[in-house]
Structure formats: structure tokens, C-alpha cells
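Some structures to go through are shown next.
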Structure 1
Amino acid sequence: METSTAKNPFDIDLAIQRVREAVRPFPKAALFALAEDGFSSPFEQLVACIISIRTYDEVMLPTAHRLFALARTPAEMSQLTSEQIAEQIRACTFHEAKARQIHEIARRVVAEYAGVLSCDPEVLLSFKGVGPKCTNLVLGIACNQPRVGVDIHVHRVTNRWGYVRARTPEQTMTALEAKLPRPYWVEINQLLVPFGKHICTGSLPRCSTCPVLDMCQQVDVKAPR
């Protein structure tokens, strides 16, 4: 581990302010971009999050748009076959398994919840394969609930900063819920996805261009640029 010396205390308010400016030139995090395009219902956000798993945003966005051109509601989606869904999302990883999952969620929402996916975390987590990350992103983006959505970027960056110390994304989520000011709970994902893709990258992070280098502890950074 290489950690720079003489670091300033980590000021999360200042860090958020600087990161906001730093990510302005980059494409927005995919789920937030979809919401701005009008695909902001809990069901659409959940389907898009499922598509996004282990799939680049650049692939996920057109894939989601292609599927939503055929079906946007649980009722419409349930009328498609799993094979039809799979054909529309074939560009994403594990498209056949995801198609079956999406179809089953749509079927259950129609059968058990009158065709409306509510903003209830217990309902979201009851669907097979839906975990805390997608649940919190759906609740944060579609339902305006203060929720921390932790993906690999949020996990890596906040631990690299030294702001939290956690071994897994789930542990990072718990740590951020205990420490991160609530007004940033949803925004942290919106900011750190592009920040983690373009500046604080997984390997060879661009530390020389980082706006929070003076505060970052550079935890486990071995080859900064």
C-alpha cells in the first residue's frame, strides 16, 4: 500500500463539490441517464439495473432502450416470452438468465401487486436475484428515498479515499449509511460511477488529475498516474 503523506483531513462536503465539477464532461451514470430520458418508474429502473449487472453502461443504455421500445410496464413485459426479452437484451452479459428473471418479476408484479411495482424495499428484495444495490438504486432514483447505492465504483473510491474501510460493497453500504451525510446518499452513486470510470479507475488511477488528491489516502494505490 502506498499512502501519500501530509494529507488534509477528508472533507466530504468539499470532495462532493469538487467531484461534481470533475465529472461534468463525462457521460452520466446509466440509471440516472435513463431516468432523465423518462424511464424513471420503479419497474423500469429495476429492469435496467438487472440488465446493467456485469455490463458496461455503454452497452446497457441502448439495450434498455431497445427492450423498453417493446415493453415498459409489468403488464406489457409479462406478455412477452423470456425468449423475446432475451433477444432484445442479448448484448448484455447473461442475457438469457436476465430475461427469465425480468419476465418472472413482471409476472409476479401483475399477479401479486395489481401490475404496479411499489417503492417497498421488502417487495424489491423478494425478487430472486435482486440485492441491496439494485434495491437502493431503484428506491433512490425512482422513489426519491434516501438510499445509498453501492456498486464497484462507489466501493472502490470511498475506500481508496480512506473515507470508509470495508471489504465488500455490502459492508461499504453499511459504513456509508453510518457516516455519509444523508443529502449525498443518492448522489454518491451518480457522481462516483463516472468518477470511478474516468479518474479514480480500478488500475492505474489518474491521481495527478484527481480533484481530491490533497485529501485522498490513496489506500492500496500502487501505480498512480
Structure 2
Amino acid sequence: MVEILPSVLSLDYSDTKKYLDLIKETCKVIHFDVMDGHFVNNLSFGPDIMKAFKNYTNLVMDVHIMVTNPKKVSDIFINAGADIITFHYEALESETEIIDLAHKIKNNNIKAGISIKPNTPVSKITNLLKYFDLVLVMSVEPGLGGQGFIESSLEKIIELKELKNKYNYNYIIEIDGGINDTTVKRVKEAGCEWLVSGSYLFKGDFKEKVKKLLEL
């Protein structure tokens, strides 16, 4: 089932309650981009923002940590009550470290996700897919909102769907970056299930834009 995930990186924090109410009315999952200013150039929020949102709503908290120290940061968001924690393949040095971190997250009754940057092929994570509940394809360079969609991301989604079907894996295929009314149909047709959108959703009529992405 396709879900639209608002990225609160693009939320207007001068009117937070208004937008949280809109999200609660229209979505089931909310997406947090956690950035450390090192793994990516941008800085974003820590666990207190997510905890405040969690106290206000029962939406699923989908946390994407774009950080150089995912072991430490995942602990912080485990303790903060995240429902899903996705870390980057590129942030750890070995498959053993990646598998160990996936197990650690899941042992805390939290779903574990793995993400790949635009220049990282799916082949790099093929042996790891069975350990994860979610695979996040970055369709822009991680770190900043409002970038254009990278077309080669569609091939990754298709490949991930084929692997999922071939080996009967259960992971959710998620995409983040450049999702709007011109890209959404192709992403869905390729096999993506969870679509993160930020800039597009929060500029204009939020509820109508969510509805449009679901219907296209």
C-alpha cells in the first residue's frame, strides 16, 4: 500500500500545531531527517523534536539518520521512541557492523532501515537486504530539501522490487527526494511503497497535495 510521508524538515515551525493537525488528518507516517553537518552538510533537529511530536500524535515516527556515527545516534532515537530507524550503508565500514546495528535496532522492537545515496548501487546492499524492514533510496543528494529528482533512482526501485519478490523479503521500499506531482506516478509504477515529500507538500494546500499524490 502506498503511503505519503511528510518530511518535517520542510515544515513551517512558526505554525507547527496547524501542520501537525493537517498531517494527522491525512497521513499515517511522519518522516524525520536527522543530519549532523558532517555526513551531510546540513544540520537538523535532535530527539526532542520527535519526542514532542510523539506526545502530540500517534503517527508512526520514521527517522532517517544521516550521520557519521549511526551507532551512537540510533541509541538516542531508540530511547526517544522512534518506530523506524534508517541509517546509511555508507556510514559504516563493514557488513558486520551494518548487520549488528540492524539487530540492535530490531532487538529494541523498532524497525530497521538501510539507505543508499544516489551514487551507491543496489548491488552494494544485496547481501544485507534480508536483515532490514525498510530500504530507503535517496533520489537526491542527502542533506538539503528542494532538489530535483535523479532519474536513475527508478532503476534502483525496480531492482529492489525484483529482489523482494525473488527472495520473498518483507522490506518496505521507500524513496526520498524530488517527489511531487510530476514524479510520483513513475515512482509508484516502479514499485515504491512509501514516498517521502517535503517542499512540494508544504507549499500550498497540504491536504489537497497529499490527496493528489495518492491519486496520481
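Coordinate-derived values only; no laboratory data. Note that the coordinates shown come from a computational prediction; the quantities given were computed from them, not determined experimentally. Cβ atoms are built from the backbone, for glycine too; each structure is taken alone.
Rank structures 1, 2 by mean count of other Cβ atoms within 10 Å over residues 103-110 and report only the one at the top, that is, the highest. Let's see the in-between values first.
Numbers: 1: 19.8; 2: 15.0.
The structure with the largest value is 1.
Can you rank 1, 2 by distance in nm of label points 7 Å out along Cα→Cβ at positions 55 and 143 and just name the one with the largest value?
Working: 1: 2.3; 2: 3.4.
Largest one: structure 2.
From 1, 2, which structure was distance in nm of label points 7 Å out along Cα→Cβ at positions 23 and 111 = 3.8 calculated on?
Label of the source structure: 1.
Quick check on the output: 25, 16, 11 is semi-axes √(5λ) of the Cα gyration tensor in Å, for residues 7-118 alone, derived from one of 1, 2. Which one produced it? Mind dumping the intermediate values first?
Values: 1: 32, 16, 12; 2: 25, 16, 11.
Going through each structure in turn, the value belongs to 2.
Percent of Cα pairs over 19 Å apart, for residues 87-182 alone computed as 52: which structure among 1, 2? Don't jump to the answer; show the numbers that get you there.
Numbers: 1: 52; 2: 41.
Derived from 1, not from the others.
Out of 1, 2, which structure matches 24, 21, 16 when semi-axes √(5λ) of the Cα gyration tensor in Å is calculated?
Values: 1: 34, 18, 14; 2: 24, 21, 16.
Matching structure: 2.
A value of 1.5 was derived for distance in nm of label points 7 Å out along Cα→Cβ at positions 159 and 175; which structure in 1, 2 was it taken from? Numbers along the way, then the final one.
Numbers: 1: 0.7; 2: 1.5.
It must be structure 2, since only it matches.
Hey, helix-only ellipticity at 222 nm (-39500 (n - 2.57) for each DSSP H run of 4 or more, over all residues; to 500) derived from one of 1, 2 reads -16000; which structure?
Numbers: 1: -16000; 2: -11000.
Corresponding structure: 1.
Can you spot which of 1, 2 the value 1.00 was calculated from, given it is Cα Rg over 2.2 N^0.38 Å, for residues 151-190 alone? Mind dumping the intermediate values first?
On the way: 1: 1.00; 2: 1.20.
Computing Cα Rg over 2.2 N^0.38 Å, for residues 151-190 alone on every structure in 1, 2 gives 1.00 only for 1.
Of structures 1, 2, which gives 21 when relative contact order in percent (Cα under 8 Å, 6 or more apart) is computed from the coordinates? Could you put the intermediate results ahead of the total?
Details: 1: 27; 2: 21.
Of the options listed, only 2 reproduces it.
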